[in-house]
Each structure stands twice: as C-alpha cells, then as structure tokens.
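K.L.:
Quick heads-up: structures coming right below.
Taken together, the values in this text are just the output of simple stated rules run on the coordinates, not laboratory data. The shown structure was predicted, so the numbers you read here are calculated from the model rather than taken from an experiment. Cβ atoms are built from the backbone, for glycine too; each structure is taken alone.
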Structure 1
Amino acid sequence: MSQMSINAVFMRGGTSKALIIQPKDLPLDQSEWTDLFCAAMGSPDPYGRQLDGMGGGVSSLSKVCIVGPSSHPEADVDYTFAQVAVKEKHVGYQGNCGNMSAAVGPFAIDQGLVIPKGDTTTVRIYNTNTKKIIHSTFATPNGQTQYGGDLSIPGVYGTGAPIKLEFIQPGGATTGQLLPTGNVIDRLDVAGLGQIDVSMIDAANAAVFIRASDIGLTGLELPEQLESQPDIMATLDAIRIHASVAMGIAPDLESAKQNRIVPFVAFVAAPQDNPTLTGDIIAADDLDIIARVISNGQPHRALPLTISLCTAVAARIQGSVVSTLVRPSSDPNAALRLGMPSGVLTVDAEVNQQQEQWHAHSGSFYRTARRLFDGRVWIKKEI
C-alpha cells in the first residue's frame, strides 16, 4: 500500500498526547484535514484501539494540534485543537484541550516560532477554537525548553518541569457568555430522566454540571465502572444533548447528538474519600469537591484541564450546583482541590460579581509536558 508523510512532532501535554503539526505542512484546503487527521490517528476503528495509527484508543490520546505564527496582536502563536473520534470518522474543532495547551509553548520554542527570553519565557497563545488567549510560562535556560523537573501531576508517572498556564478572560469560550442561559441554576426536562437541576457554565470550555446523587451515583465511580453501565452513560449523554440546545450550542436535539465535544458533562459530589486508578485513596480532608467528566462520549481518566478550570469558576459562582457541594473555606480565594480518578488537581480561578453579573477574569494551573518524537508521520495515501 502506498503512503504519504508529513512533518510532525508527537508530544505529551499534561494527561494527553497529540500530534503537533505546523500549518505550512498541511493542505491549504481545511476540508482535507479530516481525512488526514483520521488516517494519522488510525480512525475510524470499530475495535476502538487505533492500532493502525498514532492514537491510543481513548479521547485523551486521539488529538491533533496545529501550531503556527499568530496574526493576533496579543499572541505569539496560533493554536487550533482537533479532537479525533476513535470509532467514527469525525474531527471536532468546537473546544480546546487544556492539557495539550501545556505542550504548545515548548513546541513553539523548540521549533523556533518564538525566541526565548532569559531563563523563563512566557509564550502568548491564541486558541482559535475558543478565541481566547493563554499565557504559558516555563523555564528556558540557555535558550532551550527545560523538560526535566520536580513537578508531579496526577495521571502521569514521574516528574517534569512546571508549566504555568493562565487562561485570560476564559468566560464565554464556546457560547460567548459565562452563563449561556443567564441563570446560575436551570432545570432541564430530559427524556427518560425527567426534570433535573443543572448549572451550565462556559469558561475555557462549556460544561453542564449535575449532582451525582441526582442520577443515582456517588461521584466516586471510576471510568471502568461507568463504562460498564450503559444506562448511566446514556443518561449522561441525554443530559449533554439537552444542555447543548439550552446553551445555544446546537439548534436542536438531533444536531446536538452530532457534536460530542461540547458541552462536556460533569457530575460532582461533596468531599469524600476518593478512590483512584492506582488503587490509592485520597482522604476527604485533602479535597474540596469530587468531580467526574465525560469527554467525547468516554469517561475521562483524569479531568480535562479546561473543565477543571470551568469547575473552579463554577465553585466561585454562588448558588451553582458546584458551589453548593464545595467544602466551605475561610478563604474564598483559595485554590480548589478537585478529586478525580487520577488523584487531586489544584486549580485557581478569579471570579467576581459586578452589577449582578458574574465575570471570570482568569484561571490558572500547572502542568508538565514532554517532547516524545519528531519526524514524519506516515499516512495511507488513499485518503
């Protein structure tokens, strides 16, 4: 079988991995990108393993990032995120990947797109999916990205150099509004479930938050437990579909079924001893809230960073589903400790209320990244 190849870099960013490609190495006609990206990742694969491509069989390992020079006056590089479906021939551009955002700055330095500025460099990233600016700050001693360090993040074995990601004005990334319906709490009437209280928040990516107890869950469920309960997965997807219409993301339920990326659906619970994928138990006292997220139809093994940020923003909005379950604190500005399947993720958000309107000013957290491979990715030519 004949093949073609294109320049690419394979990187880990946070708890995700992706091919990173510069626009100059892609067809000018973006309608050709779907076939290209699917073939590169090994999709569609009814077996769900993507063995014939670079993907890893789960949404967090089936991604492509396009990074190149920016025309935005407040950015150094443009970054477009592409979520490649595993079992279907589909590529979604509706949201951003916070984890892979951690790899964009180092990639830009390594490829000579940005000149490092001393021992620490801040790369200003314009995410074209959400039309938002991200500041990525990391060590660049001797003019090179430093990947080695002492920071450990849940879900990734070992340590790496810290990369600070600050999302500037993250509200309205998907819909244009922090509260797309104008309400902190809404009641959705979901077929097969009935009425359920939700908070629909749009910060870094759009998400719909529900109480785990309202759908018969504890909030402690691990991914395999959720995957073994098709009725629960169907319920969560139904909530996502109805929320998509309510938030104005999709015009109708049928259209919402086709867009599986946003909104994300998250169920939350009050702090309790949290089991992890490694078999460890995180004590309730070390957490502020429990969260589980469905990403592109699959239970996420950690938490999407954008939704972690969205959760922190929701925790600051009084009366939201999240804020009613979060651990009370004497410091309203303290960072939020999220209990998730891979451990604990700490995220900060600056939110306030002005003239009865909620505003998200920024959100930040730390990740690590690593360059895994660079060269040419080989793709079946019949695409």
Structure 2
Amino acid sequence: MATLTDARRVVVKIGSALLVDRKTGALRAAWLQSLAADVAELKARGADVILVSSGSIALGRGVLKLGEAALPLEQSQAAASVGQIRLARAYEEALAPHQITTGQVLVTLEDSADRRRYLNSRATLSTLLSLGVVPIVNENDTVATDEIRYGDNDRLAAQVAVTVGADLLVLLSDVDGLYTANPVSDPTARRLPVIDAITPEIEAMAGDAGSGLSKGGMKTKVLAAKTATGAGCAMLIGEGAGLHPLRALRDGANSTVFTPQLDPHAARKRWIAAMKPQGTVFVDDGAARALDSGKSLLPAGLARVSGAFGRGDPVTICSAQGRALGQGLSRYTAEEARRIAGHRSDEIEGLLGYPGRAVLIHRDDMAL
C-alpha cells in the first residue's frame, strides 16, 4: 500500500476550514506556505502531486463581506467567482519559491461521469503532471448548481484520484480520522487507525455534520474512500490545521488509512475490460507488436474500423486477421478513425480540419 513516504502519485484534498480563517475570512498564509514546503518535499523525491482545494467560496464571501450564514445559490456563485482568482494566485505564490509551476483545473463531477469529458480531464491532468506541474483542481462553483453542496470536494478528490491513477489520496480535514462515534459528544469513541473493508458498520460510524466554513462531513469522506479504494488507491484522513500537515502525517501523526484492494493500474484495466464494446478497430502487424510491448495505438497502425462509436467509447482491438487483442477507450469517433487510419499523427489536422490527439487509444486506456 502506498504511503506518503513512497507513493508515486498523490492527490491531496484541502478543506476550506484549513485554508481560510473562519473569523476573518482571510487566507491562512503561513499554513499555506508550510503546505507548499511539504508538496516540494514530495516532488523532490519524484512524486506527482495534485491539490484538490476548497476555499473559493469561503475566500470570496470574506472579500464580499457576506458573513458566515448559508448563502443562496447566486451569492455562492458570485463568491466563488471572486474567491477563485485569489485562491489560484495564493497557490501560485506559495509554490513559486520552490520552483514549482502550478496550473488551475476547474471541473465538476460530471467530468468524471461522461467518458468524453473524462478523457479530456485525464489527458490534461496527465500532461500537466508529465511537465512537472502541480495542478490545483477545484469544483467549477461559479456555474455549478447542485454541485455546490456539502462534502462535494471529498468525492471530487476521489474521482480525480481515480482519473489520474493515483496510489494515495489524502484528505486534510479538521479531524484526525474516523472514530467509532462522535468524539466530541462520546468520550468512549475510539479512532480507527486502519480500515481494510468499508462495511455497513463502518458507514454507520460516519456522521453527517460539517463544521464552520467546511462543507465536508465524515459521511462524504467514507463515500470518497469507497470510490478511491475500489480503484486501487489508498486513502488517508488526517487532521491538517497545524503547520506542515503532510510532513506530520508522514512522520506518524494520527490518521485513518483505508487500504485498497487492488493496485490502481490493475483496477483500471479491469474496469476497461468489463465495458461493453461499441465497435472494433483492426490493427496491422506492426501495431500489434507495438501494443504487445506496451505502446499506445497510433492512427498509423490502424488498418480498418468496424461499427459506430463515439469519442471515449470502449472498442475491441483486433489484429488484421481478426484475432481479439484487447479493449480500449477510443479518443476518436468511428468516422474520424476511418479518415485518419494508416496516417501519421502529424497528418491528422490536415485530414480532419482541426487538431487531434496524437494517439487513437492511449496505453493507459487499454486492457490487453
């Protein structure tokens, strides 16, 4: 199981209550600088890091002096608009002294549910990580409607972790783990350090209430754990209010760890293999050998296409002789694939009239 000491790809979710002072509505700058130093330590040992950050609404409502009472939807969206630009700038300024470039990615849960948008999100995040960037991901709260609700970023962080194939998800919160009961009201409550299976009893232990400016509750964290661990990603819940929260967790601070059942790579391959194919792509002998050695499928290796499928749909991959080689998610529609079959990637724009992806099916979207 991946830990903060050895994880190769880490997603960290940061709650509003950690980032924004609940009394003043101001950014906790010293805390953010300490988090940036922790991220730099992870990057220095070779880990990819993505930050899923709440805080845009909390920051914006402070600037707009909207108080702490529940906001109507239009005021939440307005606060998010004002706060988002400040949130992005704060992360950029905190990480820049460590020579770390940041990028902003605004998404909704629908970006994970729709396969076409899922592929777009995955490709963007994967490219950012390959370039050494730390993406700052947030819900697109300026236009979201029912997405602006309690606990959403816990689930969003889990979806991001699944999308990028992370092996560790860290939820930084105002609690140091999952307890058998509410520790505030029940002195006999015990923290559970490790959870190997999310049973109905474990789910029943999770409460619903959020705290202060944070919309998250333990219930949504357990739901996030089900998503993450089911895709092979370990998940850790830890108290994050102190300085250097990731360093503290690495060094043994209290937490609850949910263990995965599979590694992320195997879980993703199983998910792709279980989909119902919408068509078939036939590849030449050279492409078949390339796939066998772990390469992606390029348009140049495509011999012909059968069926009608859309971008992001699962397709069967066959040899030119009709032998099934596996299954994958196509980055082109069937019609587009027919037009670019047998052509080099640098010819795609001329053939389609617009730029396209260099690969037809990426190796990470393929189960052979």
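K.L.:
Here Rg and Dmax of the Cα atoms in Å, for residues 43-194 alone was calculated and came to 17.1, 49; which of the structures 1, 2 was it taken from? Walk me through the numbers on the way to the answer.
P.N.:
Working: 1: 18.3, 60; 2: 17.1, 49.
Derived from the structure labelled 2.
K.L.:
Taking 10.2 as the value of mean count of other Cβ atoms within 10 Å over residues 67-74 derived from one of the structures shown (1, 2), identify that structure.
P.N.:
2
K.L.:
Something else: A value of 2.6 was derived for distance in nm of label points 7 Å out along Cα→Cβ at positions 19 and 259; which structure in 1, 2 was it taken from?
P.N.:
Derived from 1, not from the others.
K.L.:
Okay, moving on. Can you rank 1, 2 by relative contact order in percent (Cα under 8 Å, 6 or more apart) and just name the one with the largest value?
P.N.:
Working: 1: 19; 2: 15.
Top value of relative contact order in percent (Cα under 8 Å, 6 or more apart), among 1, 2, belongs to structure 1.
K.L.:
Hey, another quick one. Tell me which structure, out of 1, 2, gives -5000 once helix-only ellipticity at 222 nm (-39500 (n - 2.57) for each DSSP H run of 4 or more, over all residues; to 500) is calculated.
P.N.:
1
K.L.:
With semi-axes √(5λ) of the Cα gyration tensor in Å coming out at 31, 25, 20, pick the structure among 1, 2 it was computed from.
P.N.:
1
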